[in-house]
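Since every read-out is calculated from the coordinates, none of them should be taken as a lab result. Not measured: the values here are computed from a predicted model. Cβ atoms are built from the backbone, for glycine too; each structure is taken alone.
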Structure 1
Amino acid sequence: IGSVRPYVNFNAKHDAEVLHRAMKGIGTDEDAVLMLLTARSNDQRQQIKAAYKKAYGKDLVSALKSELGGLFESLIVALMTPPVLYDASQLHKALKGAGTDDDVLIEILASRSDQRIKEIVKVYKKEFGSKLEKDVCGDTSGHYQKLLVILLQGSREEAVDEGKIEKDAKDLFAAGEAKLGTDEEKFISILGNRSAEHLREVFDAYKKLSGSDMEDSIRGETTGNLEDLLLAVVTCARSRPLFFAESLYRSMRRAGTDDDTLMRIMVSRSEEDMLDIRDAFKKKYGASLYTTIQEDTTGDYQKALLYLCGGND
């Protein structure tokens, strides 16, 4: 369940007026901006954008950008972006220019549903004029690239195939722990193509068979980006909220905050599963996500993130 839900007595024209007033004259009323926008669903924000343009003849996002700055501005712009376009542009940013932001590729491609991945691929093409798969292949290599390409197909099997559970577990064991060297292809094809429900049963069978968790075997058998991607796929199959809770924890509990990751997850999960993420965070780390954000951020940026978090556990 998300922390941000559609606002009940919604009136786009009225909201556009409130934002206009908040940006008029000297200085901006940041509180009014952040309280309004974090309390509307993304769909409602798009309607406010349309109403604003109709009333004032200019683009709301450009207006906000000219008034705000820093991390707070980036967060507000992210909130104003339709979700699929937001994913697509994060991927585009991760791929263009020198170097690749593999964390972004891994996070989005391992965690989004098949349906969503298909939509991202479409929007990416429309928006950036190139094929996402082609861009991914241009920037990555080896088994890591192969698994990314499999995930980009957005065609995981449905449901659980009872007849394959034991065999998959044995194949994974034979491909890794039971041999010298690793048969990465086997890991990639099983973890990349089976449904999450099916994989959870495979992980249980694997544990019985090998005595170790799937994650530990992956850590022992692979390295680098491939290891990170496989671990992300396994964690998402076990529990998507746990995957995001772990990513959020890592983004904050270090010297310097990884604001890109913090912002991306808080924005993209606010309407999906933020309450479940909070729950997973508390269970795993014994601290609330809310207080962790509070300790790691400041100013209007912090306030907006806390509204997206939705409450203290």
Structure 2
Amino acid sequence: MGKKVMIDLTHPFSADIPRWPYFAKPVIDSMHTLAKGGVLTQRIDCVQHTGTHCDAPRHVMEKEFDGRRARYTHEMPVDAYTGEAICLEINVERWGLITSEHLEDACKRANIKPEELEGMIVCLNTGMHRKFDDSKEYYHYSCGTGVDAGKWFVKNKVKCVAMDMQALDHPLHTAMGNNGATRMNLAGASGRPITEEYKEQFGEEAYAEFDKDEYIRIHGKDAYMEKFGDLEAIGEWGTWEPCHKQMLGHGIVGVENLGGDLDKVSGKRFRFFCFPIRWYLGDGSMVRCVAEIDEDDMNDVPDRTYTYGSI
């Protein structure tokens, strides 16, 4: 046994950090400077869901599945995002929808049975953290989870899921596609909406997973209700961030934009530390995520370097 080491799993924060498509740019300013006031004191104005951050149930829903009012950050247990963890390596194609099959395969390769995940933190390494940047590649074309993965996490009673992607859902399950109050349906690299690009690449039936009206048109209302009905029953739009809602609605919290030296613990078990600000009525919080692992068990890979924003 080697000594225990701490591995940073957090993207570095700055005013120029990549951020979700409609989030305002962080503003960081100095209230005092050493030359003038003898101390350095800075202030910050930003969305709490910037960079590596956690979500609370209230972020995406009014009620949880047990009927209670969805909880705010301060109402979650202090260790909700912390505990024994494993990092699963997910083999998925570019822009792919992560399903239970991907998760089962990752468990086999990590030598852990899904039923052993009860009460654990599950970190997902899809490789997207290496692409963290202000780019369509990171935001528009990320792989991601959906209703199937969300139900898998619930079934296996995990405690928290930390993902190295832009959100706890595939981008087309978010407002970047045809979901949500804003329904941005952003333009892709071709100049056409990403929904149209996805249909062209994967077909209408594959795209229907992300669009309530399309799913019902292709598969029928009964099939839609079988898949998304538990969300609709509590007043939620089934195809709008269903993995978020399956997880958070069952008390499984989540971390987005996991990064740093994630590759050093990929496929490994470790102790995961992550604490949000004790924000009263908060919907989430920026966090510092750290893995504690035996030095001899750590993957021998180079330290992560960040090049976004550099010349």
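So helix-only ellipticity at 222 nm (-39500 (n - 2.57) for each DSSP H run of 4 or more, over all residues; to 500), computed for just one structure, reads -5500; which one of 1, 2 is that?
The value was obtained from structure 2.
Comparing mean count of other Cβ atoms within 10 Å over residues 167-174 across 1, 2, which is largest?
Max of mean count of other Cβ atoms within 10 Å over residues 167-174: 2.
Taking 16.6 as the value of mean count of other Cβ atoms within 10 Å over residues 111-118 derived from one of the structures shown (1, 2), identify that structure.
Answer for the origin of the read-out: 1.
When Cα Rg over 2.2 N^0.38 Å, for residues 47-206 alone is calculated, the result is 1.34; to which of the structures 1, 2 does this value belong?
1
Starting from the value 31: which structure in 1, 2 was relative contact order in percent (Cα under 8 Å, 6 or more apart) calculated from?
2
Looking at structures 1, 2, which one was mean projected area of the Cα convex hull in nm², for residues 79-150 alone calculated from, given that it came out as 5.5?
2
As an exercise: distance in nm of label points 7 Å out along Cα→Cβ at positions 71 and 119, calculated from one structure in 1, 2, equals 1.7. Which structure is it?
Corresponding structure: 2.
Compute percent of Cα pairs over 33 Å apart for each of 1, 2 and report the one that scores greatest.
Comparing 1, 2 by percent of Cα pairs over 33 Å apart, the maximum is at 1.
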